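Alright, structures below, take your time with them.
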Structure I
Amino acid sequence: MQVLLVIIAAFGIGKAMEKTGAAEFIATQMVGLGGGSPKMVLSMLYITTSILTEMVTNNAAALILWPISLAMANQMGVSWMPFAFAIMMGASASFATPIGYQCNMMVFGPGGYRFSDFLKIGVPMNLIAWVIMSFLIPIMWPF
């Protein structure tokens, strides 16, 4: 039930970010940090999604970051498709905490794992996925 509430709340947060202009503001800041380079901004979006999905569910992370990614693509005048895939992959590659993805939570207790076990293995896996996806997504879904 808690997971469903987080997902439902994320719908509201995403819509509020869109309506208030917060998504546009955050997108402008990220595009500025990335120097206007679509590849750099895409890489930043992926790692942001990956970090956020470790703290909330993958669905909530995707719902919160979608309006921001769409605003970034519009600001740079590029296709939104690579940004959508960066969110999908970043939200699905949740390895560093047991709370980021349902399967992690399912093995957490019965497997006798500790939170630190996820960090030790998950952080390097997240970093590897970030590098690989930052390279492959623009090739498979051009801007």
Structure II
Amino acid sequence: MLADIIVASEEARIGQPEVTVGIMPGSGGTQRLPKAVGKFMAMKMLLTGRWISGLEASRIGLVSEAVDDAQVETRAIEIARSIADNAPLATSFAKEAILIADDSALEVGLAFEHKSFLSLTATDDFKAGVSAFLDKKKPQFSGR
């Protein structure tokens, strides 16, 4: 649950089975799972210790997507390449804003988002992106 994007096999077995052996999830499992899937599904998973498939994990929002076992690595690389094609500064600010949203009050996240948005309009990447959009070309981002 610490990853940004998770591609799982449809047949993967995912769970927090600790209660079945007399302990409880550690390393943040009881804190992160409810944020990922909601209180009720987290309660069901954590208190029963039952395993779910990658397909079910995708359905409840625990993983980004589930694919055939043979396609997991290929799909993960496709997603990584798609991210890498985007403006690095914008991607970095967007990721940080999402992480802030998960841990802060809405007002804090909105303030960060607004400040970041304005900062990005002064970058070379913003100019390259707008120009490429208008020219119907693929942008070439520099990270500046």
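I, II: which one has relative contact order in percent (Cα under 8 Å, 6 or more apart), as calculated, at 23? The read-out was computed on structure II.
A value of 97 was derived for volume of the Cα convex hull per residue in Å³; which structure in I, II was it taken from? Comparing all candidates, it corresponds to I.
Match the computed value -26000 of helix-only ellipticity at 222 nm (-39500 (n - 2.57) for each DSSP H run of 4 or more, over all residues; to 500) to one of the structures I, II, and report its label. Let's see the in-between values first.
Working: I: -26000; II: -17000.
Label of the source structure: I.
Given that distance in nm of label points 7 Å out along Cα→Cβ at positions 90 and 114, derived from a single structure, equals 2.2, which label among I, II identifies that structure? Don't skip to the end; give the middle numbers.
Working: I: 3.1; II: 2.2.
So the calculation was done on II.
The value 3.5 for distance in nm of label points 7 Å out along Cα→Cβ at positions 34 and 98 was derived from one model only; which of I, II is it? Structure I accounts for this read-out. Which structure, out of I, II, was distance in nm of label points 7 Å out along Cα→Cβ at positions 10 and 106 derived from, given a value of 1.7? Working through the options, I get structure I. When mean count of other Cβ atoms within 10 Å over residues 50-57 is worked out for each of I, II, structure I gives the greatest result.
Read-outs throughout are calculated quantities, based only on the coordinates presented, and are distinct from any laboratory measurement. In this text, all values refer to a predicted model and were calculated from it rather than measured experimentally. Cβ atoms are built from the backbone, for glycine too; each structure is taken alone.
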